[in-house]
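What follows is a group of structures, each given as structure tokens.
Quick note: the coordinates plus some simple rules give every number you see, no bench work behind them. Just so we're clear, the structure is a prediction, and the values are computed from it rather than from any experiment. Cβ atoms are built from the backbone, for glycine too; each structure is taken alone.
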Structure P
């Protein structure tokens, strides 16, 4: 239980860091000093570099069994950079460079954090427990902490909180001892792996678009007031907590190969409800949305561990991290295209997103052949 709790506490700390710094306080601070379009471009560029840094590091981690060492190193570097943000807030250009380094370090830490899941026995429950704690952490931080925090102190304060929640993982999580000299070319040429990654990407496209656009959708499609929107989004957090536990247990009981394909049913059901459900029952959307998100985050990383050699887990997780970054961009591009084609019909545009889980199911089916 100590290992499971340690894994979950890190997930909670990471989502608090993301909710308060990456998604809220830093963008609001830096866009007062530079053009938001430039910030968005540089932020996306940092994710691009993160993948190409992660690949050679993951290769070393798999060949030398350095997964825990790299996880610890990049977690501590993330904390250090976060604290350094508070000290350089008077110099926005230097501060932005430090922030982009923090983004890259954080991405590396997440790759190796997911790799450590291979060292746990109850992988499904550990993954789901982490997702549940993550939803709790982000909800509590945004509801109870955000209003008390201010720039620049928020950067070191949240980084310190992240460190406190990360220390149990650094101390207690085992380092998977398997070693293998991994060929990146061989991994890329593995058609089953690429098809599976693309199927996960297809679901992540819908998930990341939902996260980014749900508030705007509810306001324009249902004419909800802000307090009603917060209620729906808050219920999605409850669905995330519930889903993390439920899908984690099911993953261990039934096997991830049986549970992961449920996502190809959950997401179309959610998108159909978005189109047909009347305003009076809109709260159901929040609950189902949270369940669908938690299912994806809980099962996808376990699936990669179960279907492919454990000795290659860090390299494979690098590609999973890449899918999340790509989906953040292409999902929103596709949503914008659908909005253009439907002349700003929010409900029809959302319904058209059903093409992604449909395509994902086909890719997943071919990956098993």
Structure Q
């Protein structure tokens, strides 16, 4: 049996995990493709034909929740076992922020070019809002995932320390309570939700930590992992099929399969990660290098620029399987183009802004530490003054 902790070999990332990242991003790109921009089902066609098209679209486009879970669970799987360090997590945040700045500026320029070519300029409010988010992509939450993930990294050392203090029974009770509250209710029926935010990552991290620390049987017995995967697929795809039978002209986007907080989605993602980490490690420089740019695909496909480019093209499509194939081809083009551009960005950054990355990280860490110390002293001073005033009374 391969040790589940053997994710690295001589400093080289396990390509099984990196391949899962690439697959997860395929799911996210298909989920964010503008399927609603064209009528995929012919209303005059028979029930079976309309049902078939609805099922195809549902099964192609409703994996976004699994993709989100996969991306985070991969990170959480290794974070929960490493020695937590604020300095290391701050350097990770700075690495992400540089990527966000690059892509926010590039995509903003792309939007300006498209608007000029289409002969229409958006209102001042839209332009100012996008411009502000371009300058401050993290603070303005231009993309929810990297913003929430960076916030999570800053809290992760403290959260991990707190979870370590729980007994197995208390940790299990916490997981059961969370799953009862959030794991079985689809967002389109029960709006009880933690939305797409740092709270979602807290929720998933608590579950991942329990599996990693207290359920070794899951990654020691592959059959249990397959049962977990089969359960998630049965509930997720089965629910999509049932809904399609009832509503053959409409794709429902936010049921059990496409919500990262739902149990079926978590089971699928967790099983895939366990299978990848316990399989025989493979090491490919090409896969690892390409997978390092997967975040760029998410940034592109969820930005306004992608809608400006794709939606007018998609609106010209007509119902039929050929149009579905064209949609998939367009998603593949976005995926490949974003990867290529980000690989070039990575190469440029290596020779420019990342040459002094250690000095940058030290400068940021030192200044944040000083700021934190001043804040603590200010709070202590305010507390002492308040206590003195209370005693005088």
Structure R
């Protein structure tokens, strides 16, 4: 039975979603082709934090029945997403907390979740009331989601980057794609001729490999930072250390030296990218990135994976390798219209201006026609 216009009560804390609570959302997980691995990853994120970034769980109740759950991140230094220093430092000085919620998909970057609802509640009802509750607790919030998603009340928006995915059927088989594209074959051959190998590790990474992976991640030069960037390495470290066979890590080496990695979580017939980085101190990684994506496709074919979700597309190589994308937008929520409008006015002059993402946005054309021509 679906509740008709229920009035929900909410709590916000850092308590893990327990196995007993998880049982309320089994039907919803199955309907979305997810499984209990979702809780492993998102609860793992809850166990990380910094002085300025605190993951939390939002729970919605009807009477005393748990009917909805969402994971958000409380951020106290969001200005670095918009501006460089010293302006960002000045704006962040009061450390006024905001809420941040990434809703396009699940588990990507260790935190993405649309929210989870029980059989008694529809997702949008939970979403709109959750936003209203968060707007009372915080001055404002940022929600990233597909532009086709229905928004809650009291928002303004700005275009963001694409969210990329690889649908394996459109590439099958990988060998056929390589046979048709001379340039991609050259990049694969060059990587292999330089001693390039990509290996697969399931479960937890050993300490040395995990340490190197986190070094690569911590030294990335980012054009766009998330409001929770100071906690990103902690989140990646947590997922990389989990002992679970659904965790899949691809490790790129050149003559035995590690030069990059990508971590995924396998959930039913899908792969979701948790994190990834390469050694940018080297003069060249000899196309390890392209080979990593090819290997992820090969892994997917061997393991009956339908779709690989790669998350935000913020470089041209990644954009050209995605088989399709979804348009993201950033929605500013606040109970104060003046603040919403101010954020809307500021964004076109910030690092998150729409022009930032145009070079990485994929036009709706077949990847077979344009794959990595450089």
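Looking at relative contact order in percent (Cα under 8 Å, 6 or more apart), point out which structure of P, Q, R has the largest value. Greatest value across P, Q, R: structure Q.
If we compute percent of Cα pairs over 39 Å apart for structures P, Q, R, which one ends up with the highest value?
Q
P, Q, R: which one has distance in nm of label points 7 Å out along Cα→Cβ at positions 112 and 296, as calculated, at 2.1?
It traces back to Q.
Sorting P, Q, R by FRET efficiency 1/(1 + (r/R0)^6) of positions 136 and 232 (r between Cβ atoms, R0 = 30 Å, to 0.05) from high to low puts P first, with the largest value.
Could you figure out which one of P, Q, R the value -8500 for helix-only ellipticity at 222 nm (-39500 (n - 2.57) for each DSSP H run of 4 or more, over all residues; to 500) was computed from?
Working: P: -26500; Q: -24000; R: -8500.
Attributed to the structure labelled R.
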